[in-house]
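K.L.:
The data blocks that follow each hold one structure.
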Structure 1
Amino acid sequence: MKKITTTMELIESLDRGVDEGKLRRRLVVHLKNGFYSCAVYTDQVKHPDTRVYEAGKIVMERFATIGVHAHEKDSEEYTVLAGKVISNGVVYGPGQTMICKKGETHSCTNVASGESVLRFVKRM
């Protein structure tokens, strides 16, 4: 299996996942009242953790934001796979994870020179 080394290769692998029926892709403009567009790839395979009700990846275009939103009944974590983002004043790069616990509020801004790719997991 070939190791993915660039953001573009990662995005191409996500598109292959759509072609193979493993992922579903939707383009979301103003995600959570943010700015610009994000491509949201949701997993079509049941997650082994029964508390997980949605998981996938988000490709944030340059300057895109995910608007401020609360997690009143669930928690969410983002792991940066490529690029760089700011969430609640903290900068995150590849391999770093941000967690928004139940009852907390967060947002996310892409500050990379191109796209940023995040893995997200939402749990009850």
Structure 2
Amino acid sequence: MPTTFTQVMLFTDTDGRARFREQAIALTEGKPQAMLSPLMASAGMQLRQSPVGFRSEFHCTGEPQWVFILSGQMEISLQDGSARVFGPGQHFYSADTLPAGQTFDPRVHGHWSRQVGAEPLVTLFVRA
């Protein structure tokens, strides 16, 4: 059984642009049959349903949060043209916040998201 959980993270790099990276979260608690990470704090959760055809503008994440895809598919696209599609049961940690002291510039900062496919997108946001 794996002893780490792979966290997909959307973050703001030193150049102010959003990027993806993966990092391990150690599963150090629990029992061999059900390994757990240490308890992480949260500041609430929200459910969202996005209709077929939904697409946002470029934006930054206001507050870091986990995003879990419950049904449908969500595409996240970055300024550099890269994109990832997340489906049911997948997640990412959204932490591409606007760098301190900067004014949002949609040519540099953030990401956009959209619903993909024939099924509405249902997501769960858990604030960190």
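K.L.:
Which of the displayed structures (1, 2) returns the greatest value of mean count of other Cβ atoms within 10 Å over residues 40-47 on calculation?
P.N.:
Working: 1: 15.1; 2: 9.6.
Result for mean count of other Cβ atoms within 10 Å over residues 40-47 over 1, 2: largest is 1.
K.L.:
For which of 1, 2 does helix-only ellipticity at 222 nm (-39500 (n - 2.57) for each DSSP H run of 4 or more, over all residues; to 500), calculated from the coordinates, equal 0? Provide the component values of the computation, followed by the final result.
P.N.:
Values: 1: -3500; 2: 0.
Here the read-out was taken from 2.
K.L.:
If you work out relative contact order in percent (Cα under 8 Å, 6 or more apart) for 1, 2, which one comes out largest?
P.N.:
Working: 1: 26; 2: 35.
Once relative contact order in percent (Cα under 8 Å, 6 or more apart) is worked out for each structure, 2 has the highest.
K.L.:
Continuing with this model, one more query. Of the structures labelled 1, 2, which one yields 15.6 when Kirkwood radius over Cα pairs in Å is computed from its coordinates? Each step should come with its number before you reach the end.
P.N.:
Numbers: 1: 14.6; 2: 15.6.
It was calculated from structure 2.
K.L.:
Can you tell which of 1, 2 yields 0.50 when FRET efficiency 1/(1 + (r/R0)^6) of positions 48 and 104 (r between Cβ atoms, R0 = 25 Å, to 0.05) is derived from it? Spell out each step's value before the answer.
P.N.:
Details: 1: 0.50; 2: 0.70.
That value comes from structure 1.
K.L.:
If mean count of other Cβ atoms within 10 Å over residues 56-63 is computed to be 14.6, which of 1, 2 is the source? Write out the running numbers ahead of the final one.
P.N.:
Working: 1: 19.9; 2: 14.6.
Structure of origin is 2.
K.L.:
Okay, next question. When FRET efficiency 1/(1 + (r/R0)^6) of positions 32 and 64 (r between Cβ atoms, R0 = 35 Å, to 0.05) is compared over structures 1, 2, which one is greatest?
P.N.:
On the way: 1: 1.00; 2: 0.65.
Largest value of FRET efficiency 1/(1 + (r/R0)^6) of positions 32 and 64 (r between Cβ atoms, R0 = 35 Å, to 0.05): 1.
FYI, it's all coordinate maths here, none of it is from the lab. Remember, predicted model here, so these are calculated numbers, not experimental data. Cβ atoms are built from the backbone, for glycine too; each structure is taken alone.
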